[in-house]
Structure 1
Amino acid sequence: MERNNFLAVDIGNSWYKVLATQQGEISEYQMPNAIALFDEEFYEKPYDEEDVELEDNLIVEVKSPAFIDKREIFYIGKSATRQKNVSLTSFNNQKVDEVRTYTLLFGIAAYHAILTEQDNTEIEYKVQQLAVSLPTTQYKEKKELLRNRLIGTHTIILHKAPGIQEPKEIVVKLHIEDVIIGAEGACAYLGMTRDQESLGIKDETLVKDSAKGIIIGDLGGDSVDFVGIKNNKPVASVEGEPFGINSFLDNIIQKVSKNELYKFDSRAELEEKLAAGPSEWYVEPFAGVRKDISKYIIPQLKLMAIKYLEHFDRIRNSSSEIKGAVRYIAVGGAAKLAQRQIQEAAVRWAERGRPIELYFPEDMEKLNVLGLNVLAKMNQLRKKNTEELVYTKS
């Protein structure tokens, strides 16, 4: 299995989280879900060649059967967040139908390929197994369409790459041989219960709890993906909701811009401040001037926490398959950012006679991509065993 290249991508509305395994070595990346159209006329060299990181200057063009070729060039990720015309995700966006999904996914795969073959400007990179996620609200109807669009050969051109002589282009031909799609939330369960190397069960207690029922609430950017687990398997009657942290982040950004005269370049910049903790909850609209923004942050996180618990309460009462669940688990990057506010809201919820005792697992923001990595390896192992069985029978 170690000779294969695996790529696990959590297609988040705020961040793309990636685990890339090549010859047993794992690389980890994350990229803001941001793109911006590139205009040659207005391009200014934004760096000293010796100082810039490639990640800060990703300018890509994608030629792929996954979408109609418009020959558009985009800034992606960190480089996009610094552009005035940056495009962030819209509410309840349909990932399978949007060009941005493929531009970002192929772009970050090409970025990984370049880092592994740094001396080449023309790279052929094969991915034997790609695993990607979809929200539970889009999973059933869209998974096969996404899978079919991702399989095949895709060409990614990185324009104006630092350290590369004019015309400063690197061409990556990305060959994706097989794709498996996972549902957000269900992947988090895999990430909690399976070992990344052996693929065996690593949390027997959680698996035993699933005999009575588990509800996972994966809180992300624009969706909360609820998954019911019964007897170690997802149940069909539990689905997510179009609700997430992005609208609350946007409210904070707008209030800070209006009242403190500071403009965040993206949600990602604000999320990094939130993740750093209250000591970093300030902005500097002018040199030497610090403005405390916790008064804008805390009320929004409290509102989100209450809504999150309301959704949890509704879900646990809506499915006969999962009634009597003994474990409620909060996962996702947004849940980690608002963990304190969710816990405080849960205390008040208990006082109202409807307790929701939430468990916050370790690495809750990475569980989906960890589960996708397990899914990729399990699928490749399944294929290998099937091929060996066919060979022995013949």
Structure 2
Amino acid sequence: MIFISIALILLMLGVYDVFSENKVQKEKILKGILIILIIFLGTRGFLGWDWYFYYPSFMNSTYIYEKGYMLYTTLIRGFFRNYIFYQLITTTIDFIALYFIFKKYCKYPIMAFAIFFSIQGLHIEVELLRNIKAMILFLFSIQYIKERKIAPFLFLNILGILFHTSAVFYLPMYFILNYNYKNKIIMSIFILGSMYYLLDLKIFHLIFKLNFEYLPKILENKLINYRDVIPKELIRGLNLFYLERAFVFFLAYKYEKDLIIKNSAYIWIFIFIFTSELSIVSLRIGILFIYGAWLVLTRAIENVENKKILITIICLLCFIRIYKSMMFPGNKINYKYENAIFNKLNYEKREKELIESKKYLKESHGKELLIQY
């Protein structure tokens, strides 16, 4: 599949990024990757699951999202009322922003792009058009946490909330991420969370079986909705999902020196091991901190003695990630790539295919869980 091939090519170029000393050549490759990814994803056809909602939102304002996102789409639509044009513009903005972020925080930005693409980044860029804007704005605000400048930090993240309300969880990070927590506390939380996950203790699942009739109606409905999306058949334990988190935890704990990046990775891990029985909670909050894993995995390569072993593990992890996500039956249908430049897009055909693919959602406990994992 084309996405697996691209991930493998990016990983090979990432390996070159690590071992080559030719900085000029590496910068040319990085910019070439940036241009290719922008064109490849920016001119995609009706790819993934959520275009079905975003397409009419752009064309007709049928669906109403956060005000910032709606203003953003309205401005782009004002130049040219074409959805592919919109995708190209918004993809260009995203990837240029990621270029500067990875250049700033990673010695090996090509490898960072490879890890990003393989581990949720592709799906985030294709599906979570609002979320990624909020995440990028937060990543730009990190420097103001370090400089203790709350005004620009608040400005960027309030702007992020206007794109996706889940970004409200970034606001308290000004007081949380820059703190040097004791290693004993961090290790204790990880061990406790590991026991909770490995023993498959579903305390939240038991709580949500309770009767909520005594609560206010609004709160009762929300709790019932969360209860309904709990993946009841999900068996937790010593699986690939846990091993991946344990690996990232080890790298962050041992090698990461930047407190904000380290703590971001911890939050991503802890949210997963404590709340994975609640797929929506785990996704909506946990996905906000996936950047911690991208940066920790990339930056760890700078500090380990045996880079070859670490790179081999990272490449294997990335391959498994992209392979598993593409092999999900629903994605086999919805991630068939068509380029709008060379193909005539058929909305009705893709709509029928997407509706047909929804029968596979239960196999993954919903597409949210697929993206999360």
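With relative contact order in percent (Cα under 8 Å, 6 or more apart) as the yardstick, tell me which of 1, 2 scores highest.
2
So FRET efficiency 1/(1 + (r/R0)^6) of positions 42 and 338 (r between Cβ atoms, R0 = 35 Å, to 0.05), computed for just one structure, reads 0.40; which one of 1, 2 is that?
Answer for the origin of the read-out: 1.
I have 11.9 for mean projected area of the Cα convex hull in nm², for residues 106-241 alone, calculated from one of the structures 1, 2. Which structure is it?
Clearly, the read-out refers to 2.
State the single structure among 1, 2 that was used to calculate FRET efficiency 1/(1 + (r/R0)^6) of positions 34 and 250 (r between Cβ atoms, R0 = 25 Å, to 0.05), giving 0.20.
Among 1, 2, the structure yielding 0.20 for FRET efficiency 1/(1 + (r/R0)^6) of positions 34 and 250 (r between Cβ atoms, R0 = 25 Å, to 0.05) is 2.
Computing mean count of other Cβ atoms within 10 Å over residues 58-65 gives 13.8 for which of 1, 2?
Source structure for this number: 2.
Assign the value 27, 61, 12, 0, calculated as P(r) over Cα pairs in 20 Å bins from 0, in percent, to the correct structure from 1, 2.
Among 1, 2, the structure yielding 27, 61, 12, 0 for P(r) over Cα pairs in 20 Å bins from 0, in percent is 2.
Any idea which of 1, 2 comes out highest on FRET efficiency 1/(1 + (r/R0)^6) of positions 138 and 346 (r between Cβ atoms, R0 = 30 Å, to 0.05)?
Once FRET efficiency 1/(1 + (r/R0)^6) of positions 138 and 346 (r between Cβ atoms, R0 = 30 Å, to 0.05) is worked out for each structure, 1 has the highest.
State the single structure among 1, 2 that was used to calculate helix-only ellipticity at 222 nm (-39500 (n - 2.57) for each DSSP H run of 4 or more, over all residues; to 500), giving -12000.
Going label by label, the one that fits is 1.
All of the numbers you see were taken from the coordinates with simple rules; none came from a lab. Since the structure is predicted, the reported quantities are computational estimates derived from the model, not experimental observations. Cβ atoms are built from the backbone, for glycine too; each structure is taken alone.
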